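Student: Right after this note come the structures.
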Structure P
């Protein structure tokens, strides 16, 4: 088999920069060495064909090295939020079948608790190794001299967790290779052949537990350099673009809004002319924000619409968007778009209904170890929905107007209100509540809890917030609380969240964008 681009770079340009983060960097030869060492060591933690390694998504070199090593060794990796509580982390590890953990400084405490309770090996980076945890550098150094990997290990794409359209977060494999492959080597070769970004340095500015930032692995495997931003800061982002002559990145509208909020003299200080593709996803971008970014960066913005469990189903370039403002683009093969009414009938162009997509059997929605949730995503055999309401115009451009699913998209992250509702209902001073999405100037939307108290003295918001944060990751908890006498219901007596959201929004559209 011919050399992969990454290996070729290690031989031909060994001393050129390959991967950098806030603390340092690796050359191509250094990256190849770390990936080879980590691949062998991961097999010690995950010898079985169904074993996986939990990787808490710190934006740091070891996170990408671990995922790349897993792809090389045929060891499935699981991208997990570093902000989860110990109990949430344990639940996801058990669900994924993980037999080892790699964690950075943010999630090290929860990871140590999980490792102790489940009896799993733990490797930590960027923080002193505590308890029975291994130090990342020492763990790599202890790799055997013979780093040969077993032949023909099955392909094991990374698993990411998503709330999907309903229910608690479930795992789903990334969709980086469109057709079935024979083994891990073939998967890595196919992934390398379609990096998805133009040649040149790619900048990661989103959390590496999410599918979109993780696509930087494809770029790295293709022999192209990657720069990782530890924590997003607008001016730091611009300085990295200028310093590295960055050609591509993946962003969400919140990133854009923070860039546009910079003073003019700061914005003009940095050269962004190297950018050739700025992909944005995760949530709808306000038209005035997108137009301002195109005016600044040029027509390099490309919007992708889809989901982790389905991949990208539609895409639109800057030029197309300027001609069709507000659209998320045309459907991408092999998907077909449908708009359905309440009875499942297909609607003609221009009429609003539930957006659905037809896909081949091997490219539809599927969730790890959850056939019931997988079936629930389908309206009929081969036709699934991502839970959005909208229409398709006569030219095939898709427009989203609302959501059917009870999901709030905040800063590009899907939040499922039922998670915080289930926790807050346990508070003794809460008779009933509903968590909804309300406008947020920075994140587009934020969670707001409407609480009906049990007695005359309502619980303080600070108390409810502490109660929620003790049981859920902070980003899943409401950003604000409001005491109300009752919750709005429809004629059938069911909670009417759209009616609850309406007073907070300035138009009939009760979602951001």
Structure Q
């Protein structure tokens, strides 16, 4: 065959192959997978070529965000996830929908959920078809697997030992006192201070993480916080669009902003690392110090090392996840206490009894604050920062009665599972901290029904850090202020990875001490 004819033939083969691949991805595979699930009695909204159900999700979410709930309503699932709420009523507790061309099965069964979250089934942690995930979160501990996960976990574990966490209480207190100083300046002699608490807690947790984990200054922490906020905003925009492989390399307006703010975040972290490396001391024993020791002085016998790029990714992960989790926990707990003044007074009495009106709380105090712990557990149940978890089948798998094809994403709606009346009782949508009076494991007949930090070996490494941080801040606020909701507050929980108040949380703070 002559060369021109051969080239034409090869080009034809290439074109035919690409057409076949497009037909497979856009039409044949969705049809095949839909049929496989239908044989198992699982259906869902109709697949639409390329877009799947993204258009429906965007429309229903937009409509839901226009409504305002009663502040007394904790039944927030229909507003946060209107598409899931509607599809559950149509197709049952387990259904199939399409995130673009990706098949996604929604599973709200507790037992199946716990099996999927365990490590023995081998589900991938997250669908890796959206590279923007790594821009925002970094390739840190929650998103890596296999030997890399084991290596990172072994390096990071010492940073979250109870002894080190206890030592972090002091810096957490200092950061909180700095926030109070700002409030005092804004009071201007008024008897009551009105503060937008979600923003205050966002800045506070940024300060705490920068101080306790990275040893950086307040200014550096706030700069990193602002860059991360901008990065998150453009990431959310990117997630509402159909993903086409290779699009992450094209300089679209959204991508240009993602790249710009990702660069700012990395530069902020690099400055913090550079300052620590120039330090004459031995790096320190906080999270940053432990990672730098692994990067510069590895234990050759164990070959446990970490590169600077890996440190940057872990910093991005911990900063974004840690700040979001605790600030949201503090925000919704403050909302609940502002609304349920009887519980606010009970907690205040407990705090005064255990550590007085002005004693600085410490780790020993927290173990005695039983009511505070119960309130935090109930806040995590009703408004847990992590409202859903996702996994991906790495091969054809069977979990319980379900046969899940390779490449299928799995969504576990923790927000729904934590308010399931079949598990939590008829008062599942009510604020009732007493359900935890005998501990989390006895709150329901089903063990491990509360999964705010996941379960098993992949459970959040920083969950104890988050709880100590929340207890420190709330204890100090209760010592100094009475809380009540501002009349401007609109009860509008919304999905922004975590469950955020769409219009913020304006709260009235009445100082208990007139000298404040």
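A short reminder: the numbers here are calculations on the coordinates, not readings from a lab. What you see is a predicted model, and the numbers here were worked out from it, not measured in a lab. Cβ atoms are built from the backbone, for glycine too; each structure is taken alone.
Student: Can you tell which of P, Q yields 24.6, 96 when Rg and Dmax of the Cα atoms in Å is derived from it?
Tutor: Computed on structure Q.
Student: Suppose you compute distance in nm of label points 7 Å out along Cα→Cβ at positions 97 and 409 for every structure in P, Q: which one lands on 1.1?
Tutor: Q
Student: Also, quick follow-up: Consider the structures P, Q: one of them gives 23 for relative contact order in percent (Cα under 8 Å, 6 or more apart) as calculated from the coordinates. Say which.
Tutor: Q
Student: If distance in nm of label points 7 Å out along Cα→Cβ at positions 89 and 345 is computed to be 3.9, which of P, Q is the source?
Tutor: Of the options listed, only Q reproduces it.
Student: I have -8500 for helix-only ellipticity at 222 nm (-39500 (n - 2.57) for each DSSP H run of 4 or more, over all residues; to 500), calculated from one of the structures P, Q. Which structure is it?
Tutor: Label of the source structure: P.
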